Structure I
């Protein structure tokens, strides 16, 4: 495989890795928005629990109703906290995947850059050799004339 084909292939791989990184970044953004929604919902549930007031000052039927309400809201908040913890664990895995994909893209980019530099040097050597040969031929022609 020629150097140019290698560079073209590496360029394609770098573009594909970049697309993968972009996709994973978009996924992380979506997951961050979901986490924010969970946190906002938990704050609202905590606010509902606190704002419902003390149950001791209410008549027994209302106190029982208010207590059941608080219990249900707290149970729902506990489920949300569990879901949030699971979601954050998923986010950690996604972050590791993003970091790995970004590292792979960067490494391929460095390899691509090295290959391009080597090709440019090789092409420069060919041009300089050609120029040196022409200069030598010109000089030799001038000496024999």
Structure II
């Protein structure tokens, strides 16, 4: 009977350890999602051209926006933002990730650089802003995956 109790304690301790590890991974994932969102917000502030404002002015502007949020105003802002993103996409291309099944030739690497993409050595893929149709045309017939990242 004492042996069964000790065995049960070990099982519960192992289960507790697994739950704690899972909780730690979940918190880390939540932290990464929050960090990514904060970085995106900083990018939006920069894209809007108001990143030169001092912190007090920027916070004041954001608080005023919060006060003015109404359904019709929000819809107008969404349309204006969507148009700005679309204009930027037409002018500068869209965020792309290009991954190859096998290492591309020097010629292909040169084309990717000329198209505005850069090698990410950690993720082992090409990334950057470019016209997707142009990249697809240049890489036609190759073992490649081209993914557009929604901004």
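Throughout, read-outs are computed from the coordinates displayed, never taken from laboratory work. Computed from a prediction, not measured in an experiment: that's the story for all the values here. Cβ atoms are built from the backbone, for glycine too; each structure is taken alone.
Taking -35000 as the value of helix-only ellipticity at 222 nm (-39500 (n - 2.57) for each DSSP H run of 4 or more, over all residues; to 500) derived from one of the structures shown (I, II), identify that structure. Answer for the origin of the read-out: I.
With distance in nm of label points 7 Å out along Cα→Cβ at positions 94 and 126 computed over the structures I, II, the top value is the one for I, the highest of the group.
Once distance in nm of label points 7 Å out along Cα→Cβ at positions 22 and 78 is evaluated on every structure in I, II, the highest one turns out to be I. Given that distance in nm of label points 7 Å out along Cα→Cβ at positions 30 and 86, derived from a single structure, equals 1.8, which label among I, II identifies that structure? Derived from I, not from the others.
Which one of I, II has relative contact order in percent (Cα under 8 Å, 6 or more apart), as calculated from the coordinates, equal to 42? Value 42 for relative contact order in percent (Cα under 8 Å, 6 or more apart) corresponds to I out of I, II.
Out of I, II, which structure matches 1.8 when distance in nm of label points 7 Å out along Cα→Cβ at positions 14 and 102 is calculated? The value was obtained from structure I.
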